[in-house]
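Alright, structures below, take your time with them.
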Structure P
Amino acid sequence: MSKGSRIAFFGSSLVSAYWNGAATYYRGIVRALHERGHHVTFYEPDAYERQQHRDLADPDWARVVVYSAQGTEALERCLEEARDADVVVKASGVGVFDALLEARVLELRRPGNQVHHPVAAEARFEGDLAFLGNRLPDREARVEAFFLKAASLLPGSRFLLGGSGWGDRALPENVKYLGHVYTQDHNALNCSARAVLNINRDSMARFGFSPATRVFEAAGAGACILTDAFKGVELFLEPGKEILVAHSGEEVAEHVRALSGPEARRIGQAALQRVLSEHTYAHRASKVEAVLGLPSTGAHERVA
C-alpha cells in the first residue's frame, strides 16, 4: 500500500445505520480511500442511540473515534487531534454540534494572514511564556518536561497555560491556567505573551518534518516562538533567527531568562515575514494545484 494522506472525517456514524442512511455511503467511500492507500479516522458522536444499535464492528480499514455528545470537551479533543491530519472533512448532517464543527474545521487550515495576524496585546494574556494545547496522553509527559519544568525553574516569571483538560492538574504557583482559549482569542494570546511555546506530540517529536499548525498560527501573529526540538524545523523557520529551539525544560528556562522584549519582537517579526513569504493558505493552494495538475487561476477562492 502506498503512503497516502491522513484524513480526519467528521460524520454522523460509520458503525451504525440506525437513523443514519448515510452509513452505507460512508463505508463505501472510506473503504475505497483505504484501498487507495489513505488513512481515515472517522469521528462520530455518541448520539441518537446509534452506539446501542451498531451493525458494524470497528473496521480494519478505518479508525473510529466515538465522542460524547454531552458537552463539547470530547469534541474539542477530537478537533485538536485532527490538526495533525492532511485533510479534514466535515459531512453535512452530523446531527450534533454541526454549526460548531463547520466553524472549527475551517479554522484547522494552514495559516493565511486573513486569519492569523498581529493584534494589540491584552493584559489577560500577558506573561513571559505561554503554552496553548489540550491535555493529551501522548503529549502530557513532554508538557511536564518542557513547560512545567521550566516554570518551576523560574518562580519569578509568569507562565500561561491554555487548553482543555488541565483543570485537575497540580501546577506551579507561577502558572496561570486559562482553560479553553477560543480560536478568536489565539491572535491576542500570541501577541501578548513575550514568547509562545510549541510542544510536539510524541509521534511528531519522534519523526519530525511536520510542524504543528500552532507554529504557523503563532508565526502569522508575529509571536516569538520557542519549540521543543524536532527534525526538519530548519526547513520551515531558521533556528536562532526566526524561532528558538530547546532540547529540555532547562533550555526552555534559559531561553526565557535571556530573552529581552526587543529580541522577542525581532524574532517574531522574522518569523512573520517567513510565513508570509512561504507558508500562507495561498502557497498551500498553489502546491495543491501543482500536485493535482490543475490550472492556476491566481484566485483566492475556497472550494468546498
Structure Q
Amino acid sequence: MGKAYAFRYSWQKEEAIEPLLEQLLKDSQISQVEALTFGMLQEDVFETSQSQYIVDYLVNAKDKLTNLKAIFIGDITQDESEISWITHTNISPVLSAYPNLELLQIRGGEGLGFSPIQHDKLQALIIETGGLSKDTIADISKLQLPNLQHLELWLGSEYYGGNSTVEDLNWIMSGNVSENLIYLGLRNSEYSDEIVAAIAKFPILERIRILDISMGTLTDEGANTLLKCSAIDNLDILNISENYLSQKIVESLQKLNIRVITDKQKDEDEDERYCSVSE
C-alpha cells in the first residue's frame, strides 16, 4: 500500500525546515511514498520564492521517491497566509524529475512559471490563485501533457496579478490541451461571462464531460449563452456555483438534461462583481 506525507510548518515555529524534509529521505519505506503535500512557509512570507527550496528538495530526492505520483505545493490556509502572498518559481524541474507523476497541485500564483516540457503521465494539473498572470497561462500552454484529464485554473483578480483576458485562454477553448481532457475548470474569474461566450463558439464542449465555472462572476447573460448552446448537452456536469445568478435562471439551468451545480449564488454588488478568492 502506498504512503502519503503532509509537511506542515509555520513561521511561528523556531525549528528549521530542512531537518523535517531530510527525515523523510532516511525513512526505510520512502520508496512506497505516493503523495507529498507541502504546507510550509519560509520564515519571511515575502521571500522571492517560498517554493524554490521545495523544488530543489524534490529534484534532489528523485532517486529515492521512485513511486511518487501526487504533489501539492502550497497547502497553506488563509489563517497562515493570504493566497496572494504565496510565492513560487519555475515548477518544470519537478515534472522533469518525476516522469510518473499523475497529479500536480499548486496554490499561489506569484512568480509561478513553467518551462516547456513534455510529460506523458500527468493526469491532473490544478493551479489555485487569487490572481493568475497571463505569462503563467502562456507557460502552461507550452506544456505538452498528452494524458491530461483534469485542468483547473483559478484565474483570480486583476488587483492581485490576474491580468489575463479570455484571449489568453483560446488555446484551451480550441481543444489543444489534451485529447483525453475530461474536466475543465476555469474558476474564480472576473470575466466568467466572456469565458462561457468563448466556450460556446469553440469545440471544447465536444471533448470534455465536466465544465467548472464556479467561484466567478457569471451573470444571467452568461448563463443564457450556455442555455442557447446545444453542445452543452454533451456535458455530464456543469458547475456554476458561487456566481451571480438569479433564481429564475438557476431554475432554467436545472432543467438541462445534465447535472447542474448552482450552490451559493452571490448577491450582486451595486458597483462591481468579485471572484470568490483574491487576496
Structure R
Amino acid sequence: MNKKEKFIKIILLACASLSAIAVVAITVSIVAAGWRIFTEYGVVKFLFGTQWSPDSDIIKLGILKMIVGTGAVTICALIIGGPIAVLSAIYLAEISPKRLATIFQCFVDLLAGIPSVIYGFWGLVVLVPAIRKYLGSQQGYSVLAGGIVLAIMILPTVVRISTDALRAVPKEFRDGSYALGADKWYTIFKVVMPAASPGIITALILGFGRAIGETMAVLMVTGNAKVFPTSLLEPVRTITGNIALEIGYSWGLHRQALFACGAVLMMIIIFVNIVINKIMKKVAGVYYE
C-alpha cells in the first residue's frame, strides 16, 4: 500500500468515525452537565419521583410522570403510524404499478420535509378541536392528539426504509413461493415480509427515535400537564416538552435537572436500540437458518 492509498484510507476512516465520535461526545457532555442530579439528588428520586417543582422552597425533581407521558405518546404514535406505514410500504413495493408508486413516494417524501412546527399548528387548529368536539375530551389537548401528530411525522421514515427492505428481498423468494402453488398474498405476508423483517424493524426503531425525540409538535398539542395519563384523552407532559418549556429560565440545580432529563432520554433510546437489535438478529437468524 503506497502513501496515497494510506492517506485515503485514513481520511475514509476518519469520516466513518465521525458518527460514533459525535454520539459519544454528545452523550458524555449531556451526562456530565446533569451528573450532579444523579450523584447529589439521587437517581431513584429523580427517575421515580412524582413531583416536579424546581422553583419551590422544597425542590422536587421527579420525572416519572414525564417518562410515562413520553412513553404513552410514543407508543400511541407507533400503534397508529406503524401498521399504516408498513402496509403502505407493502403496497408501494409489491402491488402498486411503478408509475403510481413513484407518485405516492413523492408525497411521502414531501411529508419528511414539512417542519415539525407546521404539524403542530395543524394539530392545534384541526386535531385538538376535533378531539374536544367528537370524543368528549374536556380540552382536546391529549395523548391521542400527540400520538396522531407523531404518527404522521414518522410515516416518511418508516415507509421509505420498509419499502426498500421489501424491494431488497431476492426475486427467487417470490418465484419459489409461486412455484409451490402459493398465491400473491401468501407470498407477501409469509415469505417476503419475514425476509424483510430486519429492515422493517430497523424502520420502526428509527420511527421510535423520531417520535420520542420530537419536541415542538408535541408541545403544541399534548397540554403539558404534569399528570399520569389514565386515558388517551388526557393531557400529558413529555420529557422533551419539559426541557423546551423550562430551559429558557432555568439555573443552578434546575438547569442541571433538565440536562439530566436529556441524558435519561438518550439512555432510553440507546437501551431500546440495543434490545431491539438483539431481537432483530435472532429473528433474522431463525428465518435464514
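Read-outs: derived from the displayed coordinates by stated rules, not from any lab. Computed from a predicted structure; not experimentally measured.
Using helix-only ellipticity at 222 nm (-39500 (n - 2.57) for each DSSP H run of 4 or more, over all residues; to 500) as the calculated read-out, with -23000 as its value, let me know the right label among P, Q, R.
R
A value of 13, 48, 36, 3 was computed for P(r) over Cα pairs in 10 Å bins from 0, in percent, for residues 130-257 alone; which of P, Q, R is the source structure?
Traced to structure P.
Comparing P, Q, R, where is relative contact order in percent (Cα under 8 Å, 6 or more apart) highest?
R
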